[in-house]
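Student: Structures incoming, each one as structure tokens.
Where a number appears in this text, it was derived from the coordinates with a stated rule and is not lab data. All figures in this text were calculated on a predicted structure; none of them were measured in a lab.
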Structure P
Amino acid sequence: MPNLAHGLDAKDIKAKIASLISNLVDITDETGEFLLRLDDGRVIDTKGWNDWEWTHGVGLYGLWKQYEMHGDERAFDIMVKWFADRFEAGTPTKNINTVSPFLTLAYLYEATGDHTYIPYLETWADYVMYEGPRTEEGGFQHIVFNSENPQQLWDDTLMMSVLPLAKIGLLLDRPDFVEEAKRQFMVHIKYLADRKTGLWFHGWTFLGRHNFADALWARGNCWVTIAIPEFIELLDLKPGDGLRAFLIDALEAQIKALTEYQDQETGLWHTIINDKTSYLEASATAGFAYGILKAVRKRYIGKEYEAVAIRAIKGVLANIDDKGELQQVSFGTPVFDTIQGYKDIPLTSMPYGQSLAMLALGEFQRAFI
């Protein structure tokens, strides 16, 4: 087993991942600046670890991948405890984003056989399939805690609800769930992929039929870079499968464009990918690194893209501080009508930043095998 790959040391990568996990569970919102205050009086802690939002769902998936690859018992215990505590406290309002933890729960069920997870998986998958609002053409409307977002498609949805639906469909032998997930990928590609660049717009509305600010937002794009390889692998789509070819074409078009816009000095991407006046953003960069490395490994795309991902890995490492906190992470971001709205989003440590860095570094660890 080699100890060095691309100039990086295996022990250093392992230590960074351990520090990311520690920081993930210790993140706190000391000022309350990032609390989500709802009209009904509820307060959602999107930054701290002990609440339930998409931020935690993505965090859990990073932990799962560490357990899956390394048998990391600490990561496993954190996941199991999170679900036990949250179920004891009571599940939140169902929406696109709060479905996200169920991707990890489905994998945990496979690992543990804990039958008490099944009612949760069934109930929340039924919500996605039958009860959640739809747009025209049957798309999953991106409803969230504080906004119904009528007739809106967001690229975030593929990660937050479509992957969980597909995984639960396979787990519970519900082929209708799997077919619906396939349909959602196609609908989202139809309205969110930019034909000019290959990158993705953040959102689309059927009310006015436009892409809002036409924002090629980095983290929204990274959900796509992650979700497409995950989906192809999850469904075991074989070479020659029409949907597989369609998804890979969309993925490669995006990654080809990403190579053009990567900042060569830092390895990061700007939060608006094609706008150098917007800040460099590390969580999206980590997502891109993970998705590109995995797509290369799975031979969905050519090895010529690997160098872009390695540059991104080094950029992510440079932004992990001594406490294990990934810097340069933008806070949760809605769809805006102006590009300036994206530029004004503050930078702060978040569970998804920690997780995306863990995903990227975990995938890179395969270079040491």
Structure Q
Amino acid sequence: MDSVKRKKSKSQGKEPALNNYSGNQVPTTGILSRLPLSWVPYIQLARLSPPAGLFLIYFPHVFGLMHAALHLSTPVPDILRAGAVLFGGSFFVSNAIHIWNDLIDAPLDALVSRTKHRPIPRGAVSPTAALVYTITQAIAAALFLSLLPHSQSWFYALPSILGWTYYPWAKRHTNYPQVVLGLCLAWGVVMGELSLGIETISFPQGWSWKKLIHGEFHVNSAILSLVIANTLWTVIYDTVYAHQDIEDDLKAGIKSIAVLWRQQTKILLWGSLVMLALLLSYCGYASNLGFFYYFIAVIGATGSLGRMILQVDLKDEQSCWWWFRNGFWLAGGAITAGFSAEYLKQIIY
């Protein structure tokens, strides 16, 4: 029996710091709360409670899906079908990458007060069991990938697979692991586009490795701008998340934007936000989108992230967690709503 016990949170407005993917939390509501306690470590490994990690994977896929749907005037049933496939794939990708990350990061997690009680460091799940768990989730994700209609789905998924495999080591090799994470997550835009047959990278008369190496291809600039904007979105919210552990990370030698910039982090965040707004605007311009996109997606996402940067206390672990968990919903929801509003306008008029 796992040593963690179910108990109600006494939070008032903000969740206790122990609930921020620390390994101490146990689901107390919903379907997950009815599962046996012996399952809790596996729920924690997959970051299923709270499900923020899952939707950080899914949102970029939705951005790509809706952007493609606007371009193709895709019927609603086809959008829903593609969205369901992407959600299933996102679910298992999220599980696989979080388990893999915890497996590789276990020695570092043991050095950080917030993460030392995660399932592997505390001994609730063995490294071998975690590896098997990762493989099962990766296989399930691959099955959903095979449901995408494009014949080159595996080719397009390869950069993401390689990126996610490498990501746990990024914080050992670079001060900007949030950029690596952002690119991995943003690749969901590419896969979302592909779910309706839109290629981000197109090759004249079919693709080949020779054409790829020699640069004989065309990149869709609207999609590229959306990918980079999504990367910057991740840099913003994950840097806020990283500030929870800054003192322990400094002692353990763990690299991050939070560690590198420290007192000047908000300068970087504001700069990233300006670039994000410009890139979202360019995506709208290059895609011939209208008022609803600019008002809801661009202004909505920029405004919500600006509020987060302005109000988050980067020295307060609880504040960082609250804004990470709640702040990303507003930005992701705004971009999704902006694309969706443009789509509704298109089919109505």
Structure R
Amino acid sequence: MTETPKTPLSYRDAGVDIEAGERLVGAIGPMAKATSRAGVMGGLGGFGALFDLKKAGYDDPILVSGTDGVGTKLMLAFDVGQHNTVGIDLVAMCANDVLAQGAEPLFFLDYFATGKLEGGIAEAVISGIAEGCRQSGCALVGGETAEMPGMYPPGHYDLAGFVVGAVDRTKVLPRMDDMVEGDVLIGVASSGPHSNGYSLIRRIVEREGLNYESTAPFSNQTLGEALLTPTRLYSHLALPLIRSGLVKGLAHITGGGITENTPRMVPEHLKPVIDRSAWTPLPVFQWLQEAGNVTEDEMHRTFNMGIGLIFAVAAEDADAAMAQLTDAGEMPVILGHLAAK
């Protein structure tokens, strides 16, 4: 009995389109090149990315690394069909974290994974990553695009980001040994929920029976557009203040909110005292609290409540820090102080 010859199989038959990946790499090249900065050695395509710290202006640096994702905010992007802002979120979640150690973000790598590579979606995401890198002053030096058939539902993907920054040895934050009772806590604004609390946000939207294409109850944008407002990048604002020597500590307000993130920059014998009446939460948070019947404490340990960064400075330096932030176009708020436990 003669066996029927087997049909030759290719990687594409298994669901992996190498040509689509190559086209995406070709599209990424100019985006990455536009983020280049002092210290970058070479372009994309090598097995590893090289960076010259001396050319970036560092003689005695401490390297600071960070990694993060965007969480279930991605589910909102899938539902709305808007993919060009979550890349900004990805960079911000990583770059703002290394700022909390006093570090300048230097270079960034991304991981984009999907079941089937759809060029338009991937390009939109990576254009956002490049924009986030541009805003934070770090270079997009590489990444990984993984097409894995069967791993994700159609149209879905996952993101992870990795950043490396540097800080002069004498400028590492927090300076816990210098912190004393009475040090002042200064907050600067967020743009909204940033990239935290979206599982609760999506649950509230679902329970309220709202459509992401309808006008948001708290703004004149659609609900989807408003909730996809990208996370702020704070490098341009925070680095000059850090380098001035005024900053003793810096907290990036992410998951856990003000309640859990502020103590991370404070020594064991002190505690942050926050006056919740010092600022008015953004309208999105007021709506979420009312629509979800969320307690005040739960709001403050889930969301940033309109405050994206908190600086700790000496009481005698508070006016100078406030003035510098105001000159940079911010509306900083004195949120509270450090006290003995």
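Student: Out of P, Q, R, which one gives -16000 for helix-only ellipticity at 222 nm (-39500 (n - 2.57) for each DSSP H run of 4 or more, over all residues; to 500) as computed from the coordinates?
Tutor: Working: P: -16000; Q: -21500; R: -10000.
It was calculated from structure P.
Student: Comparing structures P, Q, R by Cα Rg over 2.2 N^0.38 Å, which one has the largest value? If you can, show how the numbers build up before the last one.
Tutor: Details: P: 0.91; Q: 0.99; R: 1.10.
Sorting by Cα Rg over 2.2 N^0.38 Å in descending order puts R first.
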